[in-house]
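Read-outs throughout are calculated quantities, based only on the coordinates presented, and are distinct from any laboratory measurement. Owing to the predicted nature of the structure, the values given are computational and were not obtained by experimental measurement. Cβ atoms are built from the backbone, for glycine too; each structure is taken alone.
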Structure 1
Amino acid sequence: MVGVGKIIKQAQKMQKKMESVQQELASKEIVVSSGGGAVTIKINGQSEILGLTIDKEFFKEEKEIIEATLLSAIKEAVSKAKTLSEEELGKVSAGFSLNGIL
């Protein structure tokens, strides 16, 4: 059976790695384009939208098309950020084991 002290040390080490990964995710940028480049969204690995660019010609489109394109771009950007976050945080937690406890 693994000692409680060892588990606590493991958890503390993982917490520090998680904090480091969170900082890295905040600095990673993902750029998503939609509508043939009419809409571009910049988002970081923590799903914070950093920027939105809309081609001025795109405003000539119908309101519904603009809304659908914006929504599509936002959903794709958030999805990519979530995937990146899950992958990076999963790497950290992969080594954590509760052998002997469960």
Structure 2
Amino acid sequence: MQPTTKLYYDTNEVAELVGCEPSALRFWEKKFPQLNPKRDARNRRRYTERDIEIIRKIMHQRDKQGRTIKGAREQMRRKEEAQLLIQRLMRVRKFLEELQEKL
């Protein structure tokens, strides 16, 4: 994605950016807990760059890897869990290295 100063995108802009229908975005919002666009005062969806990246991941899982919605949701959940585990392990490693230096 091109660097831009825009913080929020509306549904039609995002649909055009990623090449899908706005109804698909609303559907995926219900199926993927990771996709949770903010709402403005008039209750319109406002997507961030992070939301758009999640949409691209969903589309990749569906189109390129042939996964169902359920399969894509499970794969994304596993990746998130793996990333959290890696972060925890990095903190433990840092703690152990600091402990070893003190000994």
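A few comments on the model shown:
- Computing FRET efficiency 1/(1 + (r/R0)^6) of positions 19 and 35 (r between Cβ atoms, R0 = 30 Å, to 0.05) across structures 1, 2 gives 0.95 for structure 2.
- Winner on relative contact order in percent (Cα under 8 Å, 6 or more apart) once structures 1, 2 are ranked, highest first: 1
- Per Rg/Rh (Cα atoms, Kirkwood Rh), the highest-valued of structures 1, 2: 1
- Read-out mean count of other Cβ atoms within 10 Å over residues 11-18, computed value 15.5, structure in 1, 2: 2
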